[in-house]
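Just so it is clear, none of the values below were taken in a lab; they were calculated from the coordinates. These figures come from a predicted structure and were not determined experimentally. Cβ atoms are built from the backbone, for glycine too; each structure is taken alone.
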Structure P
Amino acid sequence: MHFTILTLFPEMFESVFSSGVISRACEDGLLSINTHNIRDYSQDKHKIVDDRPYGGGSGMVMKPEPIAAALKDVGGVDENSKVILLSPGGKTFNNEIAKELSGHEKLIFICGRYEGIDERIKEKYVDLELSIGDYVLSGGEYAAMAIIDSVARYIPGVLGNEDSVVDESFSSGLLEYPQYTRPEEFEGSSVPEILLSGDHKKIDDWRRQKSIEKTFAKRPDLIDRNILELDDINTVDSLKRKLKKNSNLYIALVHYPVYNKQFNVVKTSFTNIDVLDIARAGRTYGVASFYLVHPVAEQQDLIRTVMEHWTKGKGYEYNTSRKESLEYTYISESLEDTIETIEKTEGVRPKIIVTDARYSDKMTGYLEMRETIENDPNPFLLLFGTGYGLIKEIIEGADYNLKPVVGSETFNHLSVRSAASIILDRLCGVKI
């Protein structure tokens, strides 16, 4: 395997690869690393490699001619070469990409600097753009170092023990299980007995379970990407039951004030299916309580009758799970009453999250909202509007306005119960 690095600062790599695993692999002839200074390929007498961007703006852009000349010189146009640009706009590097890249004969890395490189280089020469995370570095050199180290570990012979790479974090799509070494006792803490048992099957099972537990706690996104065995799924399910991650999230279905089709402010009627389906979704995703907001006494009596049918009457005899789904469902006369009730329970006024099928300025994405709810112990109240949506005053007065739920088509007429289920899954769902 041959690594070629095009950079303005080749000296940065000298100490990094002069010791450790990579150095030994180079000495053994398993791989080679060569750096080339892009400045050497500039035809300008002052060896200039950057210029101001067309259209104006801050910073400088790396010129295309020196990079193109360097690529042609080092074989970047050859069929057996893969040209990789290190860029914040690239695909996020991960273990699967490392494995795939290790199968190539020659990798050429372009280390960007300043405001980036001329777009025409990307269009004509680059096979793959990679990033190592959503943060800014001084240049692509740091990313190149990390990627080369990761890729090299998958080249046969680079690691003394081939099992080492198999057991590492991410190799199975999960974080690595906890590791222990001598002494057995350290500052009052002991090595788990199972690791001293000599029963390799039990040890393997314990390590797998601990790996799943660690991944679930620290990187649940990896659980979603991984193909799990049935036993693993059961482990995740047991972990889910131990959690109360969404106990600070309340939801409310608002029937007044909302808009009708002509955007007049109206009261809408309760519908059994909306109430029951959103209540079931709320229980599934572990929300604290579900409030049905309506000011009309007759409507309240109607829905109370429906709820009693499923919690006490013949409906309960027919389907006992409906009672459980309605256990934390309450009727409220107004949105302000709902907020005051939550404030009395929590000791602090809830932050309001609104949903709307229409786009507006400064809307909040689901990942950002999910992280906010998980990291803030204070209560949140998520509002779903019936009819043609919550009125403007409620939306403008909210703390957060979620982006609409949209698909790939221009058609956008989900029922409120469908939208509620999708939104709760995005904010609260545990992936398996």
Structure Q
Amino acid sequence: MAGRTRISVILSLSKDLFACAAALLLGFSARAQAVPAADSLAVAADSVALPRWPQLPECARLDKSVLLFPGSRMAQDIFYAKLDELVETGRGNVNVWHVGGSHVQAAFFPNRIMNLLDSLTLRGDRGFLFPYKLAGTNYDKTYTMTATGEWEAPILTQSTTLRRPRYGVTGYGARTASPDASVSFRLNARGDSLWCCESVRVLGYGSSERAYPYIICLADTLRFDFEPETASYLFYLPAPTDTVHLQFHIPQGEEFTLTGLQPISYRPGVNYYSSGVNGAALPSWLDKCADLERDMQLVHPDLAILAVGINDSAVPAKDFKPEKFKDNYRRLMRMVLKTNPECAFIFITNNDSYRYVRRGMTWNTNGEAVRTAMMELAEEFGAGVYDVYGLMGEAHSVEAWRDAGLVKTDRLHFTDVGYELLGDLFVEALIDDKWRR
């Protein structure tokens, strides 16, 4: 495609035309669809104006919105081949794991990527759920969760006097001793029918075998299959549904700790798992999530989007240690590679930002150092890099993004629109890389 208006393909084509365009650009076969000629499709796509922005924000350096591969790109090409096979055969799953801090927990960024990938390929499952309200923190509003009973849910990254749970892939845990405790979820909070499940996996553990989850469906009590290798409870539902009500058998003196829920549909497609905890740095995931490596078996990622770094770098320049930062990432990446040696990695660099200090906020001087460290790791591991720091305009560019309504007044977090723009640009870069390789 000519010029830098390619993002309009993602944002504004009709559903049918978008499906054809996506199939053409990604090299996928558009099954059961008549695909227009490539030239006419490209012209039509480039001529459509953005609905939200008459033109892309001037503060965005769109020439930087590309995937960079300073070393081998073999793993990324294997990932693309798996996507090709998924769409061409309509069988199997491709798994994506997106890990980070508040940028990921806020859900706007990963959800945008997830929904665009689903539109490009086939919709699989939406990953892990957790009742974040129990921890008193922000949450993904595209699904709903309610709970009854008394719960304790100390947050991984905050000091607490409460006894901490054994955290895993979600980075959250909630403990209850209430005999009336329950958790319910509805996958389609907006009234659509995008998601359903035929099974539910419960991540967590009882204080003994006498404390366990169960599901009442109509007049039947559903029992679980316990899987020792993942220490999880798997329930098979009698019919596909988007709503599940989970209860707990907790005798007096016992308790149950919930660390996540995994709805499973068994349909072919891209499964998108996001793990985000506000304030999380690499040591948060590596040293405080004892069950992360075990839970990685449930993800088995074919692509890991690595967006941890903004909190690691929220220190004075003299206190940021690039070698320690890289060593921590090596631990995380080797953990993933134990599960899937073919997994591809894409680093997402820090955004230009401010950081909290005792009396307000100050500019974070470490954006360049984090980008350099990620580029070095990408060369070492054959990974890609998506350079948000460069996309923004590098040092002191965050003010322009704030003035454009894309970053919040804290000059650290993006607005909803800003996160969606990042998701659009990231997927566009992915399409472009697949198309041009």
Structure R
Amino acid sequence: MENGLWFQLNNLFMEMYASILLYVIPGFFVLMTIEIIYDKVYKKNSYNLMDTLSSLSSGITNILKDSLGIIFIIISYPYLLDLLSVINIESNIYIYVLSFIFIDFASYWGHRLNHKVNLFWNNHIIHHSSEEFNLACALRQSISGLIGFRAIFLIPAAFFGIPSEIIITLTPVHLFAQFWYHTQHIGKLGWIEYILVTPSQHRVHHAINKKYIDKNLSAIFCIWDRMFGTFQEELDEEPPVYGVLKPVKTWNPILINFQHLFYLIRDFYYTKKIKDKIIIWFMPTGWRPTDMIEKYPIDTIIEPKSMKKYSLYYNNLTRRIAVFNFLSINVILFYFLYEFSNFSNINRFTIGLIIFISIFGFTSLMDGYKWSKNFEIFRSVFISSILILDFNYYYNYHKTFIIFIFLYSTFNILLVTLNKSYLPKRRT
């Protein structure tokens, strides 16, 4: 396939993806609302306001990254298709089923790579960073996977000549189909446990219990775990404890996405042994040079059952500021998705930047950084100012949007300024 045609397909995919999300996101919110109501009625306590806002904000950053196509592809599926295809299959329902299986197979090995290799764990840590387990944490998706190479796991699909259009169409379906099993409220499902990934199996996957670490890596069909030795049943005597062994201790999804990479770069820079500088990237996840463990210790959970969750005390105004920002950002996001095909690339990146910096700002305020209050004031001014650079366009074609941004920025400055005691305190 010629590169020009691939770029056309990719642009078409981004527009299609944006349109689909206009319907998918409300569906996710409806399901999460039902789970939250159930959670409250039966006092399950699987939701925490700030953790939930962090999870959903992470999902927004991932939507932006995918919609804007922020990735450098070094191995593309069309390239593999041209290189390896030996069978020309006509499109029919069976091809879609076969393609879905190939995508799931590729997902398993890509997922396993993320768990097993130090460098690639950075691409996946965000998804495991929540210390809760609920439908919201399903939306903790990465923005740090900036190098595209996982098409290599689709070699079987390329060999069978599966068209790129089918892979592009089914990939988001495969992703959305993983949403439902991020819950603590569904038990084991009998014979289904032998075919599909279930909530019980995925609770094991998100757990940091020694027996559960790096288990149940499949996305849809659990047969891959059973075939390749990574299956683990959920045990009644071993309740899952969720999170990561090196707690991220922040609600900021952008910081979480690059925290592990920061640690790797720091260890690489300061470690004395040349050998350690080379192997650190490819060692098993969590490996560190001995001299770095002593020089830059990182809090690590030894006994999961005694773990204390990241939890802060907030005054009511700080909670309201967080919710206000999250809702406002969602308004901007939906407008972005609704008008996506009408925006130029520059407009798309401008609005994407507004959303990114807004998420960074309000989640930093949730963490109580001393600089976060001034940063919130700065970014409120900034996101209004950036639209002025192309004011005539926005005023003539998106007047409602520009008015909303100005009102949002103004109210945020007022709320942050009024909040005298915004710094939260660590729960003990």
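Hey, mean count of other Cβ atoms within 10 Å over residues 85-92 derived from one of P, Q, R reads 17.1; which structure? Mind showing how you got there, number by number?
Numbers: P: 17.1; Q: 14.1; R: 10.5.
The value was obtained from structure P.
Check the numbers for relative contact order in percent (Cα under 8 Å, 6 or more apart) across P, Q, R and tell me which is largest.
Q
Tell me which of P, Q, R gives 1.2 when you compute distance in nm of label points 7 Å out along Cα→Cβ at positions 373 and 405.
Values: P: 1.2; Q: 3.5; R: 2.8.
Corresponding structure: P.
One of P, Q, R was used to calculate helix-only ellipticity at 222 nm (-39500 (n - 2.57) for each DSSP H run of 4 or more, over all residues; to 500), giving -19000; which?
Working: P: -11500; Q: -9500; R: -19000.
The correct label is R.
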